Structure I
Amino acid sequence: MLERRQSTRMAYFTSAQLMNDGGSWEGAVRNISTDGMFVETAQGFTKGERLKVEFCLRHSRQTVEMAAEIKRVTPEGVGIQILW
């Protein structure tokens, strides 16, 4: 498979909230980079859907909220691009 990511993803484990106008869902961040992350979630999202992602930085315990777009959907979760 051709690697299209521009940034290297690193393993990262923390809980996350995925939010849009339809509600809020729990997820678990499994990896992260400067421009995206993979979040395990049972919620069915669609490619191109925009949402807010909120998660806690493990070491500082600071909560981060950012706009994001679903770029990949798998049975395990979603690949998210951070919208800077």
Structure II
Amino acid sequence: MPKAKEKQQKETIGRVMHEYKHGELETGTGKEVKSRKQAVAIALKEAGASKYESDEENEKNLRRTKEKERKGETAKQRKEGKG
């Protein structure tokens, strides 16, 4: 895996775990995530680092997440008023 991709993945995982710690992380249905294990699973999926998905699917997930971050559609950005 290229270095740039690893850096992007670390940033994404850090952001998702930050959202979890501050009670901002939600599941797909809008419920608040209360389990740390679930938060880690969400972070890995958004970062495209899941071992349960193919490389193509992981790349697609990372691209989707980075696009969401650029648009300001993450919970952290909405709370800070950047979205």
Structure III
Amino acid sequence: MPRTKGTPNKVTKEVKELLQSVIEGELDHIESTLAQLRKSNPFGYLKTLCALLPYLLPKCTHTTAEINVPSKPPSWFTDSDYPSND
């Protein structure tokens, strides 16, 4: 019987918990290994940090903004209030 919509997958939950416990146990080793990598291979260190950034920072999205300038001034402006496009 399939699980209902919105119900977490049991296997996924168990795998995430397992990985979390492994990572928590390795935090000291990760920190010291990164320090060693920084000394021995600065490029590799930066490459590793860049690979980890997507897990910490939100993804960038491309947005555009359009500004619509009216071709003629609104009726309540006088000619001196609105520069001409000439």
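Bear in mind these aren't lab numbers, they're just calculated from the coordinates by the rules spelled out. Remember, predicted model here, so these are calculated numbers, not experimental data.
Any idea which of I, II, III comes out highest on Cα Rg over 2.2 N^0.38 Å? Show your work: numbers first, answer last.
Values: I: 1.01; II: 1.05; III: 2.34.
Max of Cα Rg over 2.2 N^0.38 Å: III.
Can you say which of I, II, III returns 29, 54, 16, 0 when P(r) over Cα pairs in 10 Å bins from 0, in percent, for residues 8-55 alone is computed? This value belongs to structure II.
Name the one structure among I, II, III that helix-only ellipticity at 222 nm (-39500 (n - 2.57) for each DSSP H run of 4 or more, over all residues; to 500) of -21000 was derived from. Walk me through the numbers on the way to the answer.
Values: I: 0; II: -21000; III: -17000.
Traced to structure II.
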